[in-house]
Structures are given as structure tokens and as C-alpha cells.
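Bear in mind these aren't lab numbers, they're just calculated from the coordinates by the rules spelled out. In this text the structure is predicted, and so the values were computed from the model without any measurement. Cβ atoms are built from the backbone, for glycine too; each structure is taken alone.
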Structure I
Amino acid sequence: MTRDARFHATLMPDKDWWQALWPDPEKVLRSVGIEPDMNVVDLCCGDGHFTRPLCQLVHPGETWALDLDASLLEQAEQGCRDNPNFHAILGDARELAEQITEPVDFVFIANTFHGVPDKTGLARAVHRALKPGGRFAVINWHRRPREQTTVLGQPRGPDTELRMEPDEVRQAVEVAGFRLEKVVEVGPYHYGAVFRKV
């Protein structure tokens with residue numbers, strides 16, 4: 001069986017509309033429960049839009065940023081070069097536990113889960129990487145028609161049929177050994193589903 005190198009419909013968008021969509025990434029991170037002194041992973045970090053504020057928020061805790069795309073990971077490294085608690089990992093998200101040196105408190109993934117072929121399999125990989133009681137936050141697009149989710153005047157985000165309701169995310173993640181803790185609104189078109197390892 002062959003494995004896709006990249007998850008479907010999860011390409012990194014242009015910086016201008018990403019910034020317009022997420023003007024305050026630290027607020028998103030705080031809303032899902034990330035706090036100082038946590039050890040965290042920004043899974044499928046892309047260019048690091050959330051990674052730099054994550055480093056600053058959790059300091060003196062450690063931040064690992066993992067992505068399969070070397071050029072995007074390099075951008076994240078550039079943005080985080082002044083953060084001594086930053087660690088870049090070029091690798092596959094499905095092998096997360098093997099990529100980090102010790103279990104972490106929190107794994108954060110934004111705008112990617114909808115494109116994962118085996119969502120429960122990825123959740124199991126996250127489960128292995130977390131400490132007992134650790135949390136997993138999935139930031140996802142609400143299931144609204146793509147033409148209704150506009151940024152800078154244009155429809156944005158994955159195709160409508162790829163979008164997931166929070167309950168669909170819950171069904172995919174809880175069977176991997178998690179319990180849904182909360183669902184929070186994190187932007188005009190997104191929610192954060194926060195799970196705790198059980």
C-alpha cells in the first residue's frame with residue numbers, strides 16, 4: 001500500500017490572506033488551552049504562522065514544529081530563529097512519536113485534518129506522542145459552502161465536501177483514545193475541537 005506524501009487539499013495559502021484570516025494567532029492558541037511552560041507540537045506547521053506565537057506563549061516550555069515540506073519548514077525556522085525553545089522536524093505527521101524525544105503536553109494542528117486520508121490513524125499517532133492526560137487540538141473549517149467563506153474578497157479553504165462538522169472530528173478522534181473536552185469558535189469560519197488523552 002502506498003502512502004500519500006502530503007495530505008489532500010492542505011497546501012499552504014498565500015501569506016496575505018493567511019494573515020487576514022488569522023490576525024491574532026496567539027488568541028487562537030490560548031482559546032484551545034495552550035499555556036506557559038507546556039511542551040507542545042505544531043503538527044503540519046507550514047510556514048510557521050502559529051509556531052512563533054506558540055514558542056513565545058509556552059516559553060520556557062519547548063516547541064516542536066513538524067512538516068513534510070522542507071521549504072515551508074525553513075520559513076518556520078526563519079520566523080522562530082530568536083526562540084531558543086524552537087525545534088524543527090522535517091518528517092511525516094503519522095510518525096510523530098518517533099520524531100520527538102519525549103511525550104508532550106499538547107499537539108496542535110490547524111487547517112490540515114480535513115485532508116488526512118486516515119484521520120483515526122493520525123489521531124493514534126498523536127495519542128502515542130502525548131503525556132497521560134495530554135491534549136490534542138484540531139482547528140478545522142466549519143462545514144459551510146466554500147463560496148461563503150471569503151477572505152480578501154475571494155472564496156477560500158478546502159472544497160465544501162471535505163469540510164467536517166465537530167461531531168465528525170469527534171468520531172474520528174475519540175476511537176483513538178481521546179475524549180472531547182470542548183469545541184470553541186476560533187475565527188469567522190473555524191472551530192477548535194480540543195481532546196484529552198484518556
Structure II
Amino acid sequence: MVILYFFGPDGAGKTTLVKGLVKSIGKNHKVKLSWMRGSHTFASLLAKVLSRIEFFRGSENPYYNISIPRNLKGLWQSLEFFSALPVIFTRFLIPSLMGYWIIADRYTLDLAVWISFTTRDQNFFEKHEAKVLIASARKTYARFYVTADLKTLRNRAEKLHFPEEQMRLYDKLAKTVQATIIDTTYKSADDALQEVLCKLEVS
């Protein structure tokens with residue numbers, strides 16, 4: 001089972017990098033590009049519904065313009081976790097078991113960051129759901145933390161929500177899973193790709 005996992009903030013260059021990697025590795029292997037991020041399946045549908053209810057409107061989750069009340073945060077975090085399981089199985093685990101090399105442009109650590117960030121819970125990484133997400137990331141074949149400095153991220157991404165907070169969360173998880181850091185601040189897309197290929201020892 002081969003999952004090559006790329007994670008990090010918006011604007012770091014993950015998508016450009018993984019597209020180049022798919023093209024390169026696809027010459028010799030069956031490759032599938034898979035993607036996931038925040039709310040999925042039922043949680044996504046419910047968030048859209050809640051955004052229409054005055055009681056749940058807020059800025060904690062700027063993507064849906066909702067805020068989850070404190071007494072419901074634990075329930076919502078579990079809902080986000082279980083709603084993502086079908087995506088994890090169908091987009092990543094099952095194809096990898098079928099012999100595909102999965103190139104993951106965001107995966108379980110990104111979901112952990114998403115849940116922590118949108119529920120404003122600094123202790124989420126210590127909870128059971130987060131530990132499962134982190135453990136699944138550790139089991140990937142290789143992990144690459146793609147990042148850049150804040151000025152570069154702001155120049156590359158049209159819309160960033162609290163990038164300093166998200167980078168703090170990503171930095172913490174990158175250390176936890178011992179990811180290889182790819183800093184694209186002063187690198188071209190080709191240079192970043194070559195760095196990854198050298199790490200993987202493939203061409």
C-alpha cells in the first residue's frame with residue numbers, strides 16, 4: 001500500500017507539486033491523485049443547513065460562516081470525523097489496496113487541522129478522533145510538509161483565513177509525524193519536484 005502524502009497551508013504549492021509527481025511516477029506505476037480537506041458527506045450538508053440558521057451563524061468556520069456552540073463542539077468534531085471515513089476509504093485506502101500509488105493532495109492531517117481550526121479547539125489533537133487521524137497519516141509511505149513563508153502564501157493564495165494559526169497547527173503535526181519539509185518560498189515547481197523525487201529515489 002503506497003500513499004504519498006502532501007499537506008500544508010493554501011498557497012504553498014502542493015497542487016502544482018503533486019500534479020508534476022503524478023506525471024513523473026505515472027510513467028512506471030498506476031497512479032491516482034486523491035484529495036480531501038474539511039467537511040465531507042453528511043457534515044458538509046449539515047453545515048450548509050446550519051448556515052441558514054441565525055443561531056449557528058458566525059466566523060469560527062469562515063468557509064460555511066457558522067460557529068458551533070461550545071456545548072456542541074465535541075459532537076460536531078465526532079460528526080466531522082465519521083463523515084470523512086467514507087472519503088478516506090473510497091479515495092485512498094481501497095485504491096491503494098488495488099495496487100495504485102496514491103498521491104494525496106491533503107489527507108487526514110489536513111482534516112485534523114480543519115476540525116481544530118474551525119471549532120477553535122486548541123486541545124483537539126489530544127482527542128481520540130485526532131489521534132486516529134494522526135496515526136493514519138503516520139502509516140503513509142512518505143509524508144511531505146509543503147510550506148512557505150507567510151508573505152509568499154498571501155501572494156499566492158487569493159483568500160487565506162488566519163494563516164498564522166493554521167501554520168502553527170501544521171508545524172506541530174509535521175513534527176509529530178516526522179514529515180519531510182519542502183519549503184517552496186524560494187523554489188520553483190521543478191526544483192520542489194526534484195527534491196521530492198530524490199527523497200523517494202524515483203525518477
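Of the structures I, II, report the one carrying the highest value of FRET efficiency 1/(1 + (r/R0)^6) of positions 36 and 172 (r between Cβ atoms, R0 = 25 Å, to 0.05).
II
If we compute mean count of other Cβ atoms within 10 Å over residues 108-115 for structures I, II, which one ends up with the highest value?
Largest calculated value belongs to II.
Quick check on the output: -7500 is helix-only ellipticity at 222 nm (-39500 (n - 2.57) for each DSSP H run of 4 or more, over all residues; to 500), derived from one of I, II. Which one produced it?
Label of the originating structure: I.
Between I, II, which one scores greatest on relative contact order in percent (Cα under 8 Å, 6 or more apart)?
When relative contact order in percent (Cα under 8 Å, 6 or more apart) is calculated for I, II, structure II comes out on top.
Could you figure out which one of I, II the value 0.05 for FRET efficiency 1/(1 + (r/R0)^6) of positions 60 and 148 (r between Cβ atoms, R0 = 25 Å, to 0.05) was computed from?
Traced to structure I.
Work out which structure the value 53, 19, 16 belongs to, where Cα extents along the principal axes in Å, for residues 28-91 alone was derived from one of I, II.
Answer for the origin of the read-out: II.
Ranked on distance in nm of label points 7 Å out along Cα→Cβ at positions 84 and 140, which label among I, II comes first with the largest value?
Ranking I, II on distance in nm of label points 7 Å out along Cα→Cβ at positions 84 and 140, first place is I.
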